[in-house]
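Pasting the structures in now, so scroll down.
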Structure 1
Amino acid sequence: MYSRNPSSYTPLRESAWQKNGARSLTLGLDELRNERQIAMFSQKDSQAYRHYEEKVKRLVTAIEPILDLSVADTMTFLRAESVWGKINALLRSPCLRKAATSVSLLGADIPALYEFLTAPASSILNHWFESEPLKATLSTDAVIGTMTGPYTPGSGYVLLHHMMGGTGWSYPKGGMGAVTQAMAAAAASYGAHIFTNVEVSRICLNGDGQAAGVVTSEGREIKATIVMSNATPYVTFQKLLPQAALPEKFQAAIESINYASPITKINVAVNKLPNFLADPCEKENEPMPLHQCTIHVNCENTEIINQSYNCALNGDISDRPMIEMVIPSSVDPTLAPPGCHVCLLFTQYTPYHLRNGATWDDKTKENYAKQVCECKS
């Protein structure tokens, strides 16, 4: 794994460059460097940032045990109508008891946790900071991958969620494909048989209604005592199982899931390293620390992100979509030929359904890709 430090780079457009020379914001593990970077935009924020991170880490430590709870234990606790019923559920489940204790130890910080779980990210960040480049950069973690904007209630939790794990982001050597190949090799070492390019058409059930295997689109039946699916709940329960196999209430819950996604992923192979007006390469085509970061484009201020979100709600493509770009080849030379690089762009917001009946045909996709690649920072 290639660790990244610094981890976040936000180049500003020329129109947003500061009088004191600040053209970008870089954040990482070095607290003193973070303070110096933020101080270019706000002295107040440079002092507040460390306290903000400490607060968020305390909240994350408190709620992480909740993510390890089983659904059965959680529902038993929630459905208990009496206090004694809830106490009994806690006594029966060590994991539930650990989670409840962890949250209770927050004490005076419980209101802060409630705010993160319910409030918009913008409200939380406005409470802590005043500089827009910092707030907008942090806001990306509150909305990335979700059809929500920085002013949407609940986006604060997504911001909190991205702080979990504690080890920071890294690049796997050989790319993400190396991760799945390692998983495949580990599974095969225990006797697993792996079939690729084989579509599953349905899940087989035995006489008791339990999963007993799968049938492929070619008609081959593969028997199994356990069937796990990484397809969406909609595909798994409504496309691969008979409709009568599940209770109506459960089916209704599956149908109510919102799958709206604002993401268009663009992977690009380039013959030289991307350069930034805000921080030009010191040596031509030689990676600088900023190239190993998550690079935030069109994130000078929170309102740009929100405008892009509103465009998508109306079925329009924003002129300035929020872009998170990574260049893993800047630290892993195995991913591209010498001097060349791969750029992975996570772009949003793009509406799944375009306004006035327009479709994502090849021309629309090509125009959008050109629009993304022409962003200048």
Structure 2
Amino acid sequence: MEGKIAALVVAAGSGSRVGGELPKQYRRVAGRSLLAHAIDRLGDERIDMVQVVIGEGQEALFRETVGDRSLSSPVLGGATRQQSVRNGLEALAARGDVGAVLIHDAARPFLPAEVIDRLIEALDAADGAVPVLPVVDSLAERTEMLGAAVPREGLVRVQTPQAFRFDAILEAHRQWQGASDATDDAQVARAAGFEIAVVAGSRSLEKLTYEEDFMRAEQRLSATLISRTGLGFDVHRFDEGEELWLGGLLIPHDKGLSGHSDADVVLHALTDALLGAIGEGDIGQHFPPSDPQWRGAPSSRFLDHARALIDGRGGRIDHVDITVICEQPKIGPHRDAMRRSVADLLRLPLARVSIKATTTERLGFTGRGEGIAAQAVATVRVPEEA
């Protein structure tokens, strides 16, 4: 087959059946959104490019999900699924040199590599191919009461991704005149007269639709994560004319902490703890003090970077525990606000953030009131290979 193989991920829906305001393709399972899982599973060596179709107003959610993944700009979807796919296909056509395309739904995020192989191989003898599973449950018509049985022989459950010769599926979508939205792209292709092969699907490709689907997926994937612990420590001296930032909050005080960034000793220690838990060195390696771009920078950027690294590995932060060591200012009046600030920065429930304070009984650097130190412990879970 000539030309490149593209993957088109349809993620333009509102996901209303799962409940909540967040579209389900951006819901997180085991630390990553469904869309992120779907994109990462399409990182197969046989796939040359991935194009995502999103809904209007979802640009910020998409950027957050994609992070530093190398992807082209998303395509905006239409009023129906068929229109969204058409928009994505037209964008791929404009890029040129596409010989085949796998059209996939973000709501089926756990794509096994062997299904990709079967689909691509099937295109040697057909215009398209879809993964299917047998129907194992009894089927019956439904009215107000249970109706007549429906024979299940010869029936299959159709999944995605669905693979097509690119010119064929593009022509089929351009010709589509269906009175209602097509439920899948094989329907569009068959209406245009193209032959569609079937290959074995996978139970891993079950569609996530309802809340219980997300719960089962979370339990299954969480069982594959291993726990790691990271430690962080930081210290900064007081200086006249500086602001005092602690835990992402500006704390009223007659002195601030001196440092290359905003010198938030709490967030620095916490960033090091998170980086240590995933074996990513320390804050100085990622944000060198010698680099002028970090002069006066908010330390929340450093913490967000560490959090994104964990997200990118499919990990999750279970708990963080921070100890602030100083004589002044008193941390107690600010503790609850600092907890909320850190929880918001890490996107964690408040109960998974602990902040404590202590003194050194007027001994040493902090005891003399020369500065503030902080210690942090972070517990994260990541896939074993990470």
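Computed values, structure above
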item	result
Of the structures 1, 2, the one that 4.6 was derived from, the read-out being mean projected area of the Cα convex hull in nm², for residues 156-195 alone	1
Value -11500, calculated as helix-only ellipticity at 222 nm (-39500 (n - 2.57) for each DSSP H run of 4 or more, over all residues; to 500), assigned to which of 1, 2	1
With distance in nm of label points 7 Å out along Cα→Cβ at positions 228 and 268 derived as 2.4, matching label from 1, 2	2
Comparison of 1, 2 - label where distance in nm of label points 7 Å out along Cα→Cβ at positions 52 and 324 is highest	2
Structure with the greatest value (metric mean count of other Cβ atoms within 10 Å over residues 180-187, set 1, 2)	2
Structure from which 15 was derived, relative contact order in percent (Cα under 8 Å, 6 or more apart), options 1, 2	2
Answer label among 1, 2 for the case where semi-axes √(5λ) of the Cα gyration tensor in Å, calculated from the coordinates, equals 51, 22, 17	2
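Any read-out appearing in this document is the output of simple, stated calculations on the displayed coordinates, not a laboratory observation. The shown structure was predicted, so the numbers you read here are calculated from the model rather than taken from an experiment. Cβ atoms are built from the backbone, for glycine too; each structure is taken alone.
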